[in-house]
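Derivation of every value follows stated rules applied to the coordinates shown; laboratory data play no part. Computed from a predicted model, the values in this text were never measured in an experiment. Cβ atoms are built from the backbone, for glycine too; each structure is taken alone.
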Structure 1
Amino acid sequence: MTLEQAKVNIGNEVCFKPLNPFGYENQSCEYGTITSVNELYVFVRYRGYDSIKATYADDLTLVL
């Protein structure tokens with residue numbers, strides 16, 4: 001996902017899958033909702049957490 005894609009999908013659900021140091025995707029997916037976007041980060045409220053976390057857009061995939 002890009003920052004521009006995240007901006008138009010505020011309020012939608014995403015899957016967080018960061019790349020590990022070897023370049024392979026982790027198998028687990030952490031779900032959350034995009035709350036806002038700035039010039040560097042997508043802010044996501046992940047399931048089971050009260051706080052919002054700054055996340056790199058490249059680590060997110062839109063859940064359809």
Structure 2
Amino acid sequence: MIRILYGLFVGKGWVSRAEFWALPPGEVWWILDAHLPPERDAPQDQNERLYQSLMAATKEKEEAG
């Protein structure tokens with residue numbers, strides 16, 4: 001999970017490498033929330049978008065080697 005979040009946060013340029021490792025756990029979810037589109041969808045749809053973002057980051061990481 002940490003590897004996926006690292007790839008997403010650092011890969012998308014949301015935080016630097018050093019900033020990622022200094023983040024308190026609660027701030028991880030704040031940053032994710034800040035980068036998700038506004039709440040127009042039902043919570044399950046938001047969860048699906050988050051899941052798809054995490055899966056895309058995982059796939060990019062695997063393809064990069």
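For relative contact order in percent (Cα under 8 Å, 6 or more apart), which of 1, 2 scores largest? Intermediate values should be presented prior to the final figure.
On the way: 1: 38; 2: 46.
Comparing 1, 2 by relative contact order in percent (Cα under 8 Å, 6 or more apart), the maximum is at 2.
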Quiz item: Which one of 1, 2 has helix-only ellipticity at 222 nm (-39500 (n - 2.57) for each DSSP H run of 4 or more, over all residues; to 500), as calculated from the coordinates, equal to -23500?
Solution: 2
Quiz item: Just checking, which of 1, 2 has the largest value of distance in nm of label points 7 Å out along Cα→Cβ at positions 19 and 35?
Solution: 1
Self-check item: Identity of the structure behind 33, 27, 18 (criterion: Cα extents along the principal axes in Å, calculated), options 1, 2
Solution: 2
